[in-house]
Structure I
Amino acid sequence: MFKNRNDALEQLLRILDKDIIKDNIVLSISKRGTFYAREIGLKMGFLEGDFLFIEKVKSPINKKIPLAVVSETRDYIVIDELIKSFEINDDFLFNEIDRVYEEKILQDIYQLRAGEGIISIKDRNVLLIDEGADTGLTIMCAIKSCISQQVSTINVAMPIIAKETANMIQKLVDNTFFVKEVEDFVSIDFYFKENE
């Protein structure tokens, strides 16, 4: 358990290998991850960083359950089991992916980057940062986006992650930096005594 975000940040900084991440572009993949990305960038002396916009596509049957996620590079990850169990057809799903991209991601791009796309990450080393991961949907989409953008290496850092998700991510990327890998993951907030 972490006392607060600063405690989680300090523990994450202790396990980051400066030699591995010294020339990485820092990419936050969520609003919660932005604090860590900014602080790691400042403390490690990184010059380049950005936000990779990723949004969830929710089920029409239960608005709390994501069926998919889509990134600003138009890469997406779908949860086939949920799509089959909710009997959602492909037309609806891909229309929803397009709608979320146009209504949420493009709006964020225009508001926060004046319509500019993400910085060029082709042939670059990337450090993806978030506060935590349970199912891994968001981080998987970020990894897929990096692969489609032809990055050189993909590194991932976060304070807390579900053990099963950590095992999956470690097989897909070059390096991972996880402070805590939790067997029976509850929720990210559960592992912080103080929520800011």
Structure II
Amino acid sequence: MNNNNNKKVLSIKDWRYRLTDKGAVNYDICSGKITAIYGSNGTGKSLLVKSIADVFDYPSGKIERFFNLEDCGILLQSPESLIFREYIIDEALLIVGNDMKLAESLLSRIGVSKDRQSLKLSDGQKRLLFIYGYLMSKKIVIFDEPFVSIDAVSRGEIEEMFLDSKRAGVDIIYTANRKDHLRIADDVLDFNEVLNY
């Protein structure tokens, strides 16, 4: 269900990632909501996120952003490959904008000491570092498959933080390929339906 009563965060018009697509995406994503982009693997969800982040040249359509990219945290798949600092405190500071108190709070949230070497974190911990860090420090967050490599307990905690962050005024957009990952979404953009898959 697409609710246009709120202030727009994004407006997507006639977007396709292939000219041969049977359908096009026309959708407004509104503020104050958790919006899920749902669809089977290969439908183009990740490419839409990359298009929003301005790192993919889509062949058709238009995406209007009603926010500054500096205010937005975008987490693409495989965030573990983005970590390059030796110690995790330095990564945390980079994610939250050099705020030491916030960085320490972030590491406490994921249960990691600040003197821990970054490469010794599990893939799930690395993913949580970005998810929690962006939720704590950005106005708009866009996550590509945030529940991948996450255990059931951590998934429940992320869902709770999504809801808390929404109440605090953070706009959340995420992709999912499983229906049980949609339970906290206010709006769902269904790629299977829109693109006739």
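Structural remarks
- Answer label among I, II for the case where mean projected area of the Cα convex hull in nm², for residues 92-171 alone, calculated from the coordinates, equals 5.1: II
- Computed over structures I, II, relative contact order in percent (Cα under 8 Å, 6 or more apart) reaches its largest value in II.
- Mean count of other Cβ atoms within 10 Å over residues 84-91 - highest-scoring structure of I, II: II
Just so you know, all these numbers are worked out from the coordinates, no wet-lab data involved. No experiment lies behind these values; they were computed from the predicted model shown. Cβ atoms are built from the backbone, for glycine too; each structure is taken alone.
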